[in-house]
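Input: structures, listed below.
Quick note: the coordinates plus some simple rules give every number you see, no bench work behind them. Only a predicted model underlies this, so the values are computations on that prediction, with no experimental measurement involved. Cβ atoms are built from the backbone, for glycine too; each structure is taken alone.
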Structure I
């Protein structure tokens, strides 16, 4: 049997994203897309920085 290990924060982020999705605008502008991509990049960089070996 194969086991799948998932971090608790990842499950929380996915659940939060699904909860917010109905209130997001249907049409995404370039500006909104750039802000979203930048925010995701910053979050991913922070996770990688926090998880780095000492």
Structure II
């Protein structure tokens, strides 16, 4: 399972929340437009980087 954890500031208002979620949704949607081998390469690089970070 892929998980992304966000740690918002304690004083987050609704306007800030909406802006962060909108930007996050757009970023995720844009990454899914990339197809083929470049997408697989990016996923593999990220996966290995996260595994080695521990």
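Identify the structure, out of I, II, from whose coordinates distance in nm of label points 7 Å out along Cα→Cβ at positions 2 and 18 was calculated to give 2.8. Comparing all candidates, it corresponds to II. For the read-out volume of the Cα convex hull per residue in Å³, a value of 129 was computed from one structure; give its label from I, II. Considering all the candidates, the number was obtained from I.
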